[in-house]
Each structure stands twice: as structure tokens, then as C-alpha cells.
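Asks: Quick heads-up: structures coming right below.
Laboratory data are not the source of any read-out in this text; all were calculated from the coordinates shown. As the structure is a prediction and not an experimental result, all values here were calculated from the model. Cβ atoms are built from the backbone, for glycine too; each structure is taken alone.
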Structure 1
Amino acid sequence: MGHRKLSAPRKGSSALRPRKRSSRFLPRFRSWPELESNKLTLLGFVAYKVGMSHTFLIDDKPNSPTFGKEIFVPVTILETPPMYALGIRVYRREDGQPKCLAEYWVNPPKELQLDRLLPTLSVSEDKMKKTVELINSSVDSLDFVRVLCATQPRLSPSLSKKKPELVEIQVGGGKDIKEKLDYAISLVGKEVYPSQVFQAGQLVDVLGVTKGKGFQGVVKRFHVQELPRWHKHRKGSRKVGTRGPFSQSYTPQPGQMGFHRRTEYNKRIIRIGNDVDFVNPTGGFVGYGLVRSWYIVLEGSVIGSRKRPLFLRYPIRPSWSPKSAPQIVLLDTSSKQG
């Protein structure tokens, strides 16, 4: 008898495990790209999913077999009402981990209705002056600056909500940390529009939460083959045959399906604008209504259900670098109501 091999490389992927419910509707990014450009900008923006349509445009991707020709592209419409910059946070690394050194806030306007999110928020002018002095005295030791922005869903009546989301967005670009700090301070107390952050044609990463499907069995959750319903299967057929050793790195078991935190990479922005007649179909989008504010037309589909908040970020590993926005021949605005 020959030698029997008792070990082998692990099979299967654990990239999407554990499959548990997301802790929030709008998760946070764990990493940010380093921009080589000297242009100062926020590295992200919050959008709300509206629906899908399709467009015909001129393919401008180099080395594409359809380069220069008119192609059909499915698109997703995202509504992006302007955000309000409430303050800044400055960080420095201690023992390799980022630590918040100080944060500066301004009094939010009443129409923002931030008390729905932070009912105990109180901004002391004396305390903020001391914070500014602390930040200015320790500029050289800072590693990065982030801006605290609140969304304004009240500007989009189709969302049927008024409670804002509060997000922390890092500042990118520039030559040094002093430039980033000055840029962040210049945004505080003002509205930030999507056209200030992104440009039509560029790539973005989309972070969000997938559609929730509840507690599901192994047949639907992992596509396990159903056992024969006859002959020794009186205890059920929609289950795994054994939970013993498997060839892959996990054992299929029932559990939560959907409502998971996911990131989709390198989605291209086709168009940014506030001329809502360009994207609104006759009768509005199914389950959403009409777009009333700024919008972004994104190539392809994105995760999540309608009206769900999504976070758009500068690409952390871009697959290519578009030079400009593609030429749109036609965006379908026919009725989506049936």
C-alpha cells in the first residue's frame, strides 16, 4: 500500500463569514485611500438608493472591444441631498492605533433636526475655543483630519424621513496636514454638495447593507441539494446529510440571510447633477417616487433596498482611471410603474 496523505490545503472561502446582521443601516468605512493629487476633498459622501434604469453611451474604456461604439449599460439612480458639516475630528497615532485628539463642533441649525439623533448635544463656545487652541498647538503631530457631516433627508420628500445620519469623512489630498486642517475648518457650518466631492466619470466604492431575508435554511442559504423525500428521510429532507468533517472550511447551517455589511468596489459615476427631469421617469420610481434633489447616476447595480443609505468612497484599489465622463446618448425615462 502506498503512503496516504492526511493533510491538504484548506478548501472553501471564509471571506463572507460570519454571516450575521449588520449593527446599523449605514456602516462606517474602516480604511481610506491616499490620494496622490494635491486637490483637497472629502473622500466620501452619503447617498440614498432610488431605483434602476438603463442608458446608451459611448464606450470610452481603453482596450475595450466596443471602444468608441454605442453600448447599453444598466444604471442605478442615487439621490444625494447636500450634507451639512457640523465639525471636525483630528487624529494621531499612538502605539500604531489612531486616537482622537480633539473634536470641534458648531451649533447645528434647527431645521437640520439633529436633536432627533443627538438629543443631549450641547456646544459650549468657551470649550470650542480651547479646542481650537489645542488643535493649532499640535498640528505637527496629527496624522489625519475627518469632518463630521449630517445628512439632510428632509430635502428629499420621497424618503419619508427627517432623522439625519451622522458620518465621519476623512479629508484627502493636499501637501501636508496643515492644508487638510484648514480645508476642513473652511467646510464647517456649510453645506457640502456631491459635485464638490466627486466628478462624473470617476470610480467609487459603495458600502452598504444588503437586503434582509431573515432566518433561512441551508437549501436557500447555501444551495445545499435537497435530500430525497422518500426512504429513510422521515426527519426532513431540506437539511445537510451530516455535520461531520466537510471538504470546505465551513459547515452549512441555518441562520441569518441578508442584511449583511458589504463593500462593492470600482463602480463608475456616469453623471452628477440636480436637473431632476433628466432622470425622473413618468410617474416616478417604483417604491420611491420622484427625485427632488441632487442625484448620481452609477453604472451597474448596487446592494440594498430602495431608500437605503449608502456610503460612496474614493476607490481604494481602482481597476482603471477614467479621464472624463462618458458621453450619454440616451437615459431611459419611460414609466417604471408596471
Structure 2
Amino acid sequence: MSTSESGTSSSGNPAAGKLQGRVALVAGATRGVGRGIARAFGEAGATVYCTGRSSRAHRPAGATQHKPRKARSEGTKLWPSEFYAGRPETIEETAEFVTAAGGKGVAVRVDHLEPAQVERLIEQIRREAGRLDFLVNDISESAEYGFGETFWKIDLERGFAMFRNGIHTHIITSHFAAPLMMETAKPEAPGLIVEIGDGDSYTYRGHMIFDLVKTTVIRLAFGMARELRKKHIAAIALTPGFLRSEVMLEHFGVTEANWRDAIEKDPNYAVSETPLFAGRAIACLAADPELMKKSGRAYSSWGLSEEYRFTDADGSRPHWGNHARAKYGDILKPCDEGFYQYWFGGPVDTMYADWP
């Protein structure tokens, strides 16, 4: 087991130990960014409920390799859930990483597309922990998309399944989690809902469904922030940089130990980041007493690293924004103050200023 997978020093996480007694739910914690976020919460001392569909009790025997299936004309509702079929990661493994990092990991198998299962999950958290402070919606569209494939050529049912997996799961989970979060959120200890996306701008992302999913999570954060603004719960959207997740490492044919070999295939990978980097961004947000000032906005892992000064697992501070600017010019166009001005002052804000 490599240092990047477990036992990583928390010295690069300024939030280390600052979330003792707090409770987090990471929806989609099996692998990738979700696992990194769960581990960072563990470094901060939190109890972390790690949910997903891949568990030791529900995994094909001998699963060692990712073998995605092609889109089908029938049964596409389940297609995204098959994207990770055969992978070895489990929610129990993530929970163990959380505990090893200094927190308490709790694995719960949940299909977040099923409202009844999510409702039972929240009831379990209430019964066992008595509170919920942080929710991270990390479940993605879980599918490869055809970059450059025009909307009139896409497989509609496959696209709708991707949207359900990447958006419906977030809405369902937030719907059931928010009431419990409201019970204990306080001005001096605000709650936090995080929407994990791809990009902190509204620029087009090269595929209609992918673009809808990734821009919708930003809008979800804004909408929830508006309705939660008097409940002491912040809602933000976060984008990681070029990831060294399990799937991406496998894609390049490398491991975390020799990941730099992938730079020959894609020079941009030189500024890649582990999932822990985005995780530490969220842990620092959760520990920030001024968190509510950030509510309703989109942030990047590299941008927050400049503010909170956390590092990646190896002590580096990869900055995808600086890299992209130096290589391609000013192309990222993150949402700024001018952009956010167009989000406020509409009919609802004006005529129903006190709602809710």
C-alpha cells in the first residue's frame, strides 16, 4: 500500500484535527475524488460516512480491472453503474483509510438514485451520530463521453442515464440530508454542502450531456446557497485539476509510484494532482469560520490552495490554472465578481427578499 493511499502525513492539511466531533457524508466515496475527500476529512478528525455501490459484499470475485461496457439500447438506466464494474476499490477500504488518517470511517452501501435508500442512510446517521455537518455530492455521470460528439448524434437514453447519475443523485441526497444539517448548524460552526464538478466556469465542455452535468452542479450550489442562506449552511461547487485517480492512472498505464512516466504521453500530466488535494481543499473550507462568505460560488482546488496553503500528498502544490494560462493563454475564465453579479437581484430576490 503506497503512501499516497494510506498513512499520509496530515502536515499538508491545515485543517488537521480541527473537525473533531463533526460528521461528514461523502456520497460517492469509493474511489477518485470522493475517496480523497473522505481521507482529508479523516485527517481533520471527522466521522465520515462513506457511501457508494461498490462494497466487499457486492463485488465480483477476483475483480482487478476496469472493463467498461458499451452503451446499450436497452437497460441504459443502469449503464453508469456498470462503468466501474470490475474495479477493486470498495467503500469499506475508503472507510479504513479515513480511520487510519485520524477520523472514523463508516461504510454504507447506498444507491443514491434510490430515494428510499438515501432516506434510510440519513436516518442511520441521525441514529448513530445525531448530526450531519458536511455533505459532499461527488457522484458523477460515471461514463465515458464522446468528446466532440454533437447533440444530434448522441445516444439519447445513454445521455439521460448519465444526467440522472450525475445530477439526480445530488438532488436526492441533498433533499434528505439538509433537514438534519439544519438542526445543528450554527453561525460559529456552519454546515457545508459541496458539489463536485469539472471546471469553475461556464465555458462549453465539448459534449452536450457532459456540459449540462458539469454546469448544473454549479447552479445547484448557487440555488441551495440561496435557500440555505439563513440556515448557517454554505453550498459551493468545487473542481479538481488534472487527476491522478485510480482510473486515470490506469488509463495512462502507470501507478502513483511511477506516475511521471505518463508525462511522455501527455505533458499536461506534469501538474496533475492526487484526489487528496481536492479533499484538503474541502476540509479547509469546512474548518473556515468565515465559510458562509464563500457560499453560492464555484472554486478550484488550485485556487483554494493559494488561500489555505494546503499541499498535495507529496508536499507539492500543483496549480492547473497557472499551467493552463502559461501554455494556452487565458482560457479558463473562472466565475468572477462580474459574473456573479448576474446571479442576484432578480424577481425572487426583489419581490420575495425574505423567502425562505
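Asks: Here FRET efficiency 1/(1 + (r/R0)^6) of positions 143 and 271 (r between Cβ atoms, R0 = 30 Å, to 0.05) has been calculated and equals 0.30, so which of 1, 2 was it run on?
Replies: Only one of 1, 2 returns 0.30 for FRET efficiency 1/(1 + (r/R0)^6) of positions 143 and 271 (r between Cβ atoms, R0 = 30 Å, to 0.05), namely 1.
Asks: Which structure, out of 1, 2, was distance in nm of label points 7 Å out along Cα→Cβ at positions 175 and 287 calculated from, if the result is 5.0?
Replies: Among 1, 2, the structure yielding 5.0 for distance in nm of label points 7 Å out along Cα→Cβ at positions 175 and 287 is 1.
Asks: Taking FRET efficiency 1/(1 + (r/R0)^6) of positions 135 and 239 (r between Cβ atoms, R0 = 25 Å, to 0.05) as the quantity of interest, name the structure among 1, 2 where it is greatest.
Replies: Of structures 1, 2, the maximum of FRET efficiency 1/(1 + (r/R0)^6) of positions 135 and 239 (r between Cβ atoms, R0 = 25 Å, to 0.05) occurs in 2.
Asks: If helix-only ellipticity at 222 nm (-39500 (n - 2.57) for each DSSP H run of 4 or more, over all residues; to 500) is calculated from each of 1, 2, which structure is the one that comes out at -11000?
Replies: 2
Asks: Here is a follow-up. Determine which structure produced the value 29 for relative contact order in percent (Cα under 8 Å, 6 or more apart), calculated from the coordinates; the candidates are 1, 2. Intermediate results must be reported in sequence, preceding the final value.
Replies: Numbers: 1: 29; 2: 19.
Label of the source structure: 1.
Asks: Work out the source of 72, 47, 30 here, i.e. which of 1, 2 gives that when Cα extents along the principal axes in Å, for residues 151-294 alone is computed.
Replies: It must be structure 1, since only it matches.
Asks: Continuing with this model, one more query. Suppose you compute P(r) over Cα pairs in 10 Å bins from 0, in percent for every structure in 1, 2: which one lands on 5, 20, 26, 23, 15, 8, 3, 1, 0?
Replies: Of the structures listed, the value fits 1.
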